[in-house]
Structure 1
Amino acid sequence: MSSDDTLVDVNELTDRQQHLIRTGYQVFSETGIERAALQEIADRAGVSKGLILYHFGSKEAFAAATMEWALTRTAERIRRSLAEAASAEDRITAMLAAIFHDAEANRRFYLTYLDLLSQAGRVERFGVVNEGFRRIVNALYREVAADGAAEGIFEVDDPDEAAEAMRAIIDGTFLLWLQEPDWRRKHTAYRDRCKRILLRYLGCC
């Protein structure tokens, strides 16, 4: 997903870099990107702080690489789920199963992603990572909308507009879910609600 040579290519990470990134992602999800300390990440990973800086250069670059890794994994999971689905409605179901795949993992991801978004306007690296993810995910949603329209299942005039609306529905559902005190138990209910809203928007069922 990298479009900037200052970013680490997540497809070429060494085992050690992946270990550091996985540890960093856990800490970022718990404390937030700005408050997270490289020393804490290093301690949890069982390495020196200098090793993180050796591989990534700075905390900002490390956070960008960590989020690119997380966002790339999310996009790949969605892509795999769509490849296995046959009909338009099946693709919506498979897509949402891939997105709402685990309550704990979803909470970690969205809390960290929202943190990245809050800083994307001020930190250029974060903006580059987010824009790459936005393009990839919107293309996947556009494909779902366009295929469903071609099959005569969805009522879609503009697949690009539909992709933006689908993303707004999905992200909006997650924002509401994150505010639930009983978020673990209500995870499946929010996924099912999201599916109903998407299908209604797309003119199906």
Structure 2
Amino acid sequence: MFELFKGGLGLPLDERIDGGRVYVRPPADYDWQAWAELREASRAFLVPWEPTWPADCLTRTAYRRRLRHYAEEWHSGAGYAFFIFSKANDALQGGITLSNVRRGVAQTGTLGYWVGKPYARQGVMSGAIGCMLRFCFDTLRLHRVEAACLPRNGASRGVLLKAGFREEGLAPKYLRINGEWEDHILFAMLDHEAAALRAREGLTSVDER
């Protein structure tokens, strides 16, 4: 078990969740090259939808800082980061995170994600979101999962609606994206909505509410 944690600089690398054609697991130190190459190859595709990329963002040093931050969030329960891989060949295809986890009376967190340009519009993110929703509702026992996207990002909006999220409204100047404060459409899913969706799909939760 020590080696599993060591490879991820404190992340539990045995925490794997399988979907149809993809699986997700926490990022490891040895994923850096594949991650950096995919991000660089997808730079123009991703930059319009993300916070400004620092000049050193793809370096090994920056990546290890990222892993340490992920580990701190994981162990404090504030956030959970995963990479998305193909089940066919273990190729890294993107990333998905649950951040800003609030316990107490809220029991909620915020979903964020990215997919490499070569894998866009191939069902990768739909599969990864399905994995994460099981983690959020069955493992973490959250009550609510939130997500947001820019109004002009039709692909992201479509993925969230397909996954069963409800559109809740527009938040003006919600997040700073690529150096500009941008409006976002807010989405959410509640635990009972997720259970009903899975029941309709013929799936059974480990512990139905």
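Since every read-out is calculated from the coordinates, none of them should be taken as a lab result. Not measured: the values here are computed from a predicted model. Cβ atoms are built from the backbone, for glycine too; each structure is taken alone.
Listed values, structure above:
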{"quantity": "Computed 18.9 for mean count of other Cβ atoms within 10 Å over residues 127-134 - originating structure among 1, 2", "calculated": "1"}
{"quantity": "Winner on Cα Rg over 2.2 N^0.38 Å once structures 1, 2 are ranked, highest first", "calculated": "1"}
{"quantity": "Structures 1, 2, by distance in nm of label points 7 Å out along Cα→Cβ at positions 63 and 79: label with the highest value", "calculated": "1"}
{"quantity": "Parent structure of the calculated result -9500, given that helix-only ellipticity at 222 nm (-39500 (n - 2.57) for each DSSP H run of 4 or more, over all residues; to 500) is the read-out and 1, 2 the choices", "calculated": "2"}
{"quantity": "Value 0.30, calculated as FRET efficiency 1/(1 + (r/R0)^6) of positions 55 and 159 (r between Cβ atoms, R0 = 35 Å, to 0.05), assigned to which of 1, 2", "calculated": "1"}
{"quantity": "Origin of the value 3.2, where distance in nm of label points 7 Å out along Cα→Cβ at positions 47 and 71 was derived from one of 1, 2", "calculated": "2"}
{"quantity": "Read-out distance in nm of label points 7 Å out along Cα→Cβ at positions 151 and 175, computed value 1.7, structure in 1, 2", "calculated": "2"}
